[in-house]
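**Student:** So, here come the structures, one by one.
Since every read-out is calculated from the coordinates, none of them should be taken as a lab result. Every value quoted in this text rests on a predicted model; they were computed, and no experiment measured them. Cβ atoms are built from the backbone, for glycine too; each structure is taken alone.
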Structure I
C-alpha cells in the first residue's frame, strides 16, 4: 500500500503523467492520418504512372505504415500506465477487461458483420478475426481479407496476457521483462530471417512485433519512478538521437528494407526507439509553455475518431471502387489520371471520416458512458482502507478514453 502511494506521488513529480494528456490525441491523429494517406495513395496506386504531382504524393505517403509502430508504442505506454495505477484495486481484472471490451468490441464486431454482409471478406477470415487471430490467418491457410485487423489482433493478445504480468510482478521485475522483450524480439526476428522461418510474418506475427508495445510499457514504468524532468529530457534526446543515428548509419547496410538481415532485425526497433523519443517529446512539450504546438485541434479531432477511421477507411475505399466499377467505370483511377485518385480520396475518404465521427459520437460514446459508470460503481464498492486510491482510480476513467488502437499497414 505504501509503495503504491509513493508510486502515485512520484508519477506526478515531473508533471508528465496526468489524467488527461491532450498531446497524445495529437500523436494519434498524426499516426492515423499517416495510415489513411498511405492506403489512399501509394499502397494501392504505387504501380501506376502519374505526373510529377502524382509521383510526389505516392512518395510522400509511402512511409505512412510506420503509424503502426507509433500506435503500438502509444498503446503500450497508456495501457501499462492504466494497469499500474489500478494495481491495488481488488477488481483489477474485472475492471480492466470489462472496460476494454466496452471500448473496443462494439465497433469491432460491427465491422466484422459489415465485412460479411458486403461480401468484402471471406467467412474463414472473419471467423479467425472473431477470436483475434487475424494476424495468424496464413498459418491456418486463410488469406488476409481485411488488413487493418492484423494489428488489432496483436493488441488483443497484449490485452489478454499483459494484465496478469503487470499484476503479478513488482515494478522492477516488470521493467526487466519489458526491457527483455525489447531486446529479445529483434534477435528472434534476425534468427528466423536467417533460417527462413516465418519470414512472411516478420511484420505482423505477435511475437515479431511485441517490442513496440514493450517499449511503450517501459516508458510508462520509467515515468512512474522518481525520475526528474531534467532526466526525462535527457532520455528523450537520447532516444531521438539513437533512432536517427541507427537509421542513417544502417541505411547502407539494408536497414530500410526487411529483405535484408539488418532491416529484418532492427528496422522496427529503430522506429520504435524514435517514436518512444517522440512520445516523451510530446509529453514534455504538452506540459510546458509551448504546449500549443502539440495541442493541434485538427490532429486531435482525427485522434478522437481514429479508432473508427482505422476500422472503416479501407472498406470505404473498397465500396467506392465497387460502385464505380458497376455504374461509372471511367471514374476508377488509372494511369496518368491522378485526379481520379484525388477524387476517390475526397469522396471515399470523406465518407470514412464522416462515418467515423458519427460512430464515435452516437455509437461508441454510449458504451464509453456505460464503461465510466461501471468504473464509478466499482470504486464505490471498494473497502474503506483503499480510499486513498480513489482519486487516482477515477482519473483512469478519463485516461482510458485516450487508449484506443489504430495501427494498420496490410490488406
Structure II
C-alpha cells in the first residue's frame, strides 16, 4: 500500500536519534528519505556495533526505509550537490547547531533561496535563544535539567534513565511538527521552519511535577522506585524475579486492599485518597512486598491480572524479545543486514492506522549504498560521479 506521505522527499542530515528517528517516522508512512553522511561514515553509524562493518544497533533502528549517500557538503562541489538535492526536496531534517547549518548552507534562509517552499526541521539541545543557546548536548542534559534525574534513584544518588526518552520525545514532536507544516503548505503554498529542543521536550514530560512545585511548593525528594502520589506503586521482589504494580485511584485500591486481606484499610485515614496513600507508601509497599515474596512472578501476575490490577514482570532484554505479548503484536520487523549474525528486530512505528498503515519496507542502508543512483537522478553522469569520487567529494 502507498503511504500517506508518498511523493514527499526528505533529506536527512540528522545524527543519532532526534533527527534520524523523526525522518524514520516520515519514511515509515511513505516519504522517500535520503540520509546524507560523511564519506567514512558519520559517528552515529557505529554506536553499539553489531555488524561486520561496524554498523551499530542504533543505526539499524534509526535508518530503516532510507537510502544512503556520502557527501562532503563543505567542498564547492558538495555545495552544488546540496543545492541540487534541496531543489528536489520537500523537507530537510538536521538536528545540528545553527553555526553548522549555516556553514553547510542548510540554514532556513539559504534553503529558501533554492526552494522557497522548503520545510526545515531542526532541533537543538537548549533552544535557539537564552544563555545556553550556543551549547550542545545529548539526551542526558534534558533529563538532568528537567528534574527527572533528581527525582530518580535515592536521595543521595540520582540516576538518569538508561533509555534516551528525551531524544525520542524530541523526534516525535519534530515529526508531528513536520506533518503540521506539510498540511499548512498544502493550504498556503508556503514552507516554514520546524524547531524542537531537548530541554523543551524534557520539561514537557516533567511538567505536572513542575506545576505542583510552582503552585504548592511540594519540594519532593526521590523515593527510589516507590511512587509518591499513589500506592502501591513500586517494584516488588517475588520468589523468582521482580514485578511492578501500579495502583492509582480508589476503585483499584479497594480491589487491592481486599486482595491483601486488609479491607479495614479502606476506612483508615492514612489511605483516604491517592495523595495520602502516596505519603504513606512505605507502609503499603511493605505489605505488598510480603504478599509478593510468598509467590512466584507467574502467580503474582496471574492473581493481579484476574483482579484487574496493573502489574508486569521486570524483563531482561532477552525476555522482552521472547515475551508472548510482544511476539503476538508483532512489534518488531526482523531485518537482515550484510554481516549480521542474526536478523535485527527493528521496532516498527508504534501507532497503527486502519486505512493507511505505515510499515518497514527495507533495512538500513550500507554506507553510501545509493550515492551513484541519487547523483544520477540529479543529472550527474558516470564520468562526473567518478570525478567527484576522485576529489573525495563523495
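**Student:** For the read-out helix-only ellipticity at 222 nm (-39500 (n - 2.57) for each DSSP H run of 4 or more, over all residues; to 500), a value of -11500 was computed from one structure; give its label from I, II. Write out the running numbers ahead of the final one.
**Tutor:** Working: I: -22500; II: -11500.
Corresponding structure: II.
**Student:** Once relative contact order in percent (Cα under 8 Å, 6 or more apart) is calculated for every structure in I, II, which label goes with the largest value?
**Tutor:** Working: I: 32; II: 20.
Once relative contact order in percent (Cα under 8 Å, 6 or more apart) is worked out for each structure, I has the highest.
**Student:** Still on this structure: Given 6.0 as the derived value for distance in nm of label points 7 Å out along Cα→Cβ at positions 94 and 286, which of the supplied structures I, II does it correspond to? Please list the in-between numbers first.
**Tutor:** Working: I: 3.1; II: 6.0.
Traced to structure II.
**Student:** From which structure (I, II) was distance in nm of label points 7 Å out along Cα→Cβ at positions 102 and 166 calculated, if the value obtained is 2.5? Don't skip to the end; give the middle numbers.
**Tutor:** Numbers: I: 1.7; II: 2.5.
Working through the options, I get structure II.
**Student:** I have 5.2 for distance in nm of label points 7 Å out along Cα→Cβ at positions 70 and 230, calculated from one of the structures I, II. Which structure is it?
**Tutor:** II
**Student:** A further question follows. Out of I, II, choose the structure whose coordinates give distance in nm of label points 7 Å out along Cα→Cβ at positions 142 and 222 equal to 2.0 when calculated.
**Tutor:** Values: I: 3.9; II: 2.0.
Here the read-out was taken from II.
**Student:** Given a value of 19.0, 55 for Rg and Dmax of the Cα atoms in Å, for residues 110-301 alone, point me to the structure among I, II it was derived from.
**Tutor:** Numbers: I: 19.0, 55; II: 22.6, 73.
Derived from the structure labelled I.
**Student:** Suppose Rg/Rh (Cα atoms, Kirkwood Rh) works out to 0.97; of I, II, which structure was it derived from? If you can, show how the numbers build up before the last one.
**Tutor:** On the way: I: 0.97; II: 1.05.
This figure was derived from I.
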